[in-house]
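*Asks:* These notes open a run of structures that come right after.
Derivation of every value follows stated rules applied to the coordinates shown; laboratory data play no part. In this text, all values refer to a predicted model and were calculated from it rather than measured experimentally. Cβ atoms are built from the backbone, for glycine too; each structure is taken alone.
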Structure I
Amino acid sequence: MAENSIEAGAEGAKGEADFTAEDDPFSLFEAWLQDATRTEPNDPNAMALATVDACGLPDVRMVLLKGLDGPERPDRGFVFFTNLGSAKGEELAQVPRAALLFHWKTLRRQVRVRGSVTPVTAEEADEYFASRPRLSRIGAWASDQSRPLESRFALEKKVALYTTQFGIGEIPRPPHWSGFRVTPVQIELWHDRPFRLHDRVVFRRAGASEPWSKTRLYP
């Protein structure tokens, strides 16, 4: 990011609550996500998902956060859905750990998440799949995600095939399509400040049932 002027920094800091006093990272994240929903022009729930392959080579792509569990879940975490045969699906099956990054440019905020990954239940996947637009559900059947595609026409042909197959009836969830839950052991919140003297707070815990510790970091 470009260096901030004194005037711009003072304007941006006006009215900012001291988020570093909060002791619950999930509460902070929920508040920031609500702010982003009001200010971001596109996909405030977009997040970068980083995985590693069997050789340890990192991989990253943008996905959408589709669920944030409530405090009643002992494995409370961040939920997203995908084709299990995709690169991320196969990588998570081999190495079930991941990192997430939310970046809200208009708010000048970032949230970094690291943790273990587990599959969602079939019931959770069915419920979310049923909520998707009909064409998106057909697309989940038609797409061999991350596999070579000979032409756009080949994809459109498969979409037409499944559209005909399902007609106006219900579209079941494909067996190769489900979701994952990232249960964090680390959550870092970052807020832009003038002259790169940013505010950073990191929360860490040993496991899902353990208490959080909080540390303020140098920018």
Structure II
Amino acid sequence: MNNAKILYIEDEQSLGKITRDMLVKNGFTVDWLEDGRRALEAFKTNSYSICVVDIMVPGIDGYTFVKEIRKLNAAIPVIFLTARSLTDDVVKGFEIGGNDYLKKPFRIEELIVRINSLLNRMPKPAETTQQEFILGKFTFNYATMELISAAKTVLLTNLENELVYRLIQQKNSVVERQKVLIELWGDDTFYNARSMDVFITKLRKYFAEDPSISIVNIRGKGYKMIVK
């Protein structure tokens, strides 16, 4: 996707310049900013295809930046760049709305592969035959990324939306863990598997008000949404 516009947040001057120049050389348009707060203002006034976000930047950090943009756009892909490798840090990134992460130091070629993978990975709503599903007390709208009940409306993140869609499409049947990890996270590494577990826990909380709906773990295989 050579005409994609990237919002790139990185405060290391040398790394930022090299990365920006290589992305531009590969056909992307890049807005490179070194401050999280300035990047948030840029996000509000421009249209981007994807955000590449270093976690430790001045102004506001990468986590806070993504929390804020998710209030404005639940669907835009986000790649976190981090010098951290702790499982909890990686999971936190996914939990607040990240789609992928890349540990520093990284090869620019790998970043480009991950950008293209995210830009092409998620199926578009127009490609699906059904947009709205009734599930017990809930209405799930895939196109608007909303889970609606009489008590509340939850605006889902991109990954949450895709997970719910797959569970509903195969309700009362097993959704294979490895298949979903590869489709939505790009691979089935330990960190991504741990992230998927976190997302499933969040979905269980969303559906908790209707006891006729449960998401169960099928050991060694995946998950099953049971609707009584």
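*Asks:* So if we calculate distance in nm of label points 7 Å out along Cα→Cβ at positions 100 and 204 for every structure here (I, II), which label has the highest result?
*Replies:* Working: I: 2.1; II: 2.9.
Checked I, II; max of distance in nm of label points 7 Å out along Cα→Cβ at positions 100 and 204 sits with II.
*Asks:* Out of I, II, which one gives -12000 for helix-only ellipticity at 222 nm (-39500 (n - 2.57) for each DSSP H run of 4 or more, over all residues; to 500) as computed from the coordinates?
*Replies:* The read-out was computed on structure II.
*Asks:* Once distance in nm of label points 7 Å out along Cα→Cβ at positions 52 and 156 is calculated for every structure in I, II, which label goes with the largest value?
*Replies:* Biggest value here belongs to I.
*Asks:* Next question, about the same structure. Identify the structure, out of I, II, from whose coordinates relative contact order in percent (Cα under 8 Å, 6 or more apart) was calculated to give 23.
*Replies:* Numbers: I: 23; II: 14.
Label of the source structure: I.
*Asks:* Where does the value -0.57, -0.89 come from, among I, II, when log10 I(q)/I(0) by the Debye sum over Cα atoms at q = 0.11, 0.14 Å⁻¹ is the thing being computed?
*Replies:* Traced to structure II.
*Asks:* Comparing distance in nm of label points 7 Å out along Cα→Cβ at positions 84 and 180 across structures I, II, which is largest? Working shown, then result.
*Replies:* Details: I: 1.3; II: 2.5.
Sorting by distance in nm of label points 7 Å out along Cα→Cβ at positions 84 and 180 in descending order puts II first.
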